[in-house]
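As structure tokens, here come the structures.
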Structure I
Amino acid sequence: MSLVINNNMMAANTARNLNTHYGRLSRSTQRLSTGLRVNSAADDAAGLAIRELQRADIATLRQGARNANDAISMIQTADGALAVIDEKLTRMKELAEQAATGTYDSTQRLMIESEYQAMASEITRIANATDFNGIHLLNGNLSSDTHDGSGLTSTGKLKVHFGTGNDSAEDYYYITIGDCTASALGVGNQSQADDPGYTVSTQQAAQSALAAITDAIVSKDKIRAHLGAMQNRLENTITNLNTQAENLQAAESRISDVDVATEMTQFVRNQILSQSAVAMLSQANSLPKMAMQLIGG
């Protein structure tokens with residue numbers, strides 16, 4: 001290589017190497033400071049696309065698990081109210097049994113009737129008052145077999161959505177809760193006058209009410225059994241959603257996260273090469289001075 005002044009190719013070559021090593025050092029510094037291997041599409045375009053889709057699914061699955069937990073809370077609210085209704089029905093059957101015997105006169109039987117009707121009114125009050133987040137649970141609003149979510153307020157059976165898509169076989173299912181008012185159960189004077197559980201004011205009516213109250217208890221127990229089955233199903237769904245989200249998070253980590261040990265090795269290597277290039281560039285820049293010595297000599 002000739003000794004020249006205008007074009008110091010040794011310095012140019014060293015500067016190019018310095019820029020390369022410094023760029024790699026900057027990339028390693030960014031990865032180590034963020035903890036991410038992929039910080040932009042330039043780092044791994046395909047990996048970035050896959051990562052963002054996985055992140056969206058992970059967030060959706062976690063929200064789905066929260067949706068399922070909310071549904072469990074709703075079911076527990078309904079089941080708690082049904083347990084109270086169960087107590088009222090038990091008391092009503094006890095009163096019907098009491099009124100069915102012949103050792104009470106009409107005045108005493110009317111007193112029994114008063115409490116019987118009060119229990120029925122309380123069942124209806126509980127059914128109408130039980131709500132979760134403004135959604136009434138036991139008044140028949142959720143008893144329909146059809147669901148319509150096109151309006152601001154959804155109607156019919158309640159849809160619990162937990163999946164990442166909109167497939168009825170995979171991403172959601174419905175919860176129905178029957179009408180638990182006294183009229184729907186067929187007890188008390190809020191029901192039809194010809195219902196056997198309408199009154200216990202006479203001995204014959206009280207005897208008929210015994211069977212009617214048993215039917216009401218069975219109807220209520222079917223609702224509770226359905227809710228219990230749905231709660232178990234939701235708990236299993238939550239377990240699956242959490243497992244799925246965890247596995248997706250692991251996959252996203254393998255794509256996105258930096259291997260600190262490997263990247264630190266690259267960082268040290270690039271740091272040494274950058275420092276070496278700076279030192280050599282200093283030497284290369286001093287070479288034209290040798291030409292000045294020749295000229296001056």
Structure II
Amino acid sequence: MIKFGPSGNSDSFYNAGYKHTTESAQFVRDHGLDLFEYSFGRGVRMTDATARDIKNAFDTAGVEISVHAPYFINFANPEEEKAVNSYNYVIQSLDAMVKMGGKRCVIHPATQGKMERRDAVGLMVKRMAHLVEIVEELGYRDIYLCPETMGKIGQIGTVDEILEVCKLSSVYIPTIDFGHLNARTHGGVCTKDDYKREIDKVYNAIGEDRASKIHVHFSKIEYSQGGEVKHLTFEDKIYGPDYEPLMSVFYEYGMSPFIVCESAGTQLEDAMAMKSSYMACLRK
């Protein structure tokens with residue numbers, strides 16, 4: 001079943017007087033949404049008790065929760081010691097995620113740095129193959145690792161690069177961030193045909209079962225020559241991309257992705273707009 005929700009808490013959440021993630025579940029549900037993404041972007045710092053409280057709140061509200069692993073993961077780092085840190089960041093995220101009741105962990109895979117692109121991608125793929133071995137050894141079951149397409153050109157994260165990882169194991173499903181793709185191609189992913197082209201790549205690479213339930217990030221994003229600059233809101237009329245053609249593609253393909261809105265402050269309201277657009281497709 002397709003699900004929509006915000007990444008983190010919107011300005012409207014705080015303006016309504018709420019403060020804690022345990023309150024986010026019912027707030028999201030009250031606005032007709034069914035998904036929430038919790039970010040460990042700056043590191044995993046959550047007690048077991050807090051994780052249990054969050055799980056209870058989201059179970060009660062019937063809202064799905066996913067997590068975003070720390071932003072500083074880099075599986076193409078030439079220093080082996082720092083690569084070990086990246087494995088640990090993912091495992092810490094998974095441990096907290098499972099206690100929170102989640103099943104999907106979004107990962108920024110790597111940056112190119114000073115390496116040749118092909119060498120950086122190859123090292124990243126090798127290490128993410130080893131990550132699967134670690135996850136299996138630790139006994140994690142019924143979870144997905146979701147490597148994300150990235151917005152800056154210097155980051156590893158084209159659709160093709162992410163799909164190389166997803167071919168490694170069924171534990172991987174891609175996070176396709178269409179705002180990132182549009183930013184790194186300077187406006188090249190925004191029409192219905194553009195969306196179809198990228199989604200077709202996913203189907204051809206990993207098959208219908210996993211492709212139909214991909215993880216999705218969406219927001220309008222300002223970009224420059226180097227790609228992503230900053231996230232915007234749906235009020236932006238300059239950078240895009242537009243979400244309506246993508247909702248139409250999801251409907252036509254019969255897909256059931258998790259769609260997380262990353263707008264700057266209006267992520268709840270903009271997630272509602274995407275769900276409304278998708279529901280309009282159902283009524284046609």
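Derivation of every value follows stated rules applied to the coordinates shown; laboratory data play no part. Remember, it's a predicted structure, so these values are computed and weren't measured experimentally. Cβ atoms are built from the backbone, for glycine too; each structure is taken alone.
Things to note:
- Structure responsible for -0.35, with log10 I(q)/I(0) by the Debye sum over Cα atoms at q = 0.11 Å⁻¹, for residues 24-95 alone calculated and labels I, II on offer: II
- Structure from which 4.4 was derived, distance in nm of label points 7 Å out along Cα→Cβ at positions 56 and 232, options I, II: II
- With FRET efficiency 1/(1 + (r/R0)^6) of positions 16 and 136 (r between Cβ atoms, R0 = 35 Å, to 0.05) derived as 0.00, matching label from I, II: I
- Ranked by mean projected area of the Cα convex hull in nm², structures I, II are topped by I, which has the highest value.
- Highest-scoring label, criterion being mean count of other Cβ atoms within 10 Å over residues 184-191, among I, II: I
- Structure responsible for 3.7, with distance in nm of label points 7 Å out along Cα→Cβ at positions 168 and 248 calculated and labels I, II on offer: II
- Structure responsible for 22.6, with mean count of other Cβ atoms within 10 Å over residues 64-71 calculated and labels I, II on offer: II
- Looking at Kirkwood radius over Cα pairs in Å, for residues 72-215 alone for structures I, II, the greatest value goes to I.
- Each of the structures I, II was assessed by relative contact order in percent (Cα under 8 Å, 6 or more apart); the largest value belongs to I.
- Label whose coordinates, when helix-only ellipticity at 222 nm (-39500 (n - 2.57) for each DSSP H run of 4 or more, over all residues; to 500) is calculated, return -24000 (choices I, II): I
- Calculated for structures I, II, distance in nm of label points 7 Å out along Cα→Cβ at positions 32 and 272 is largest in I.
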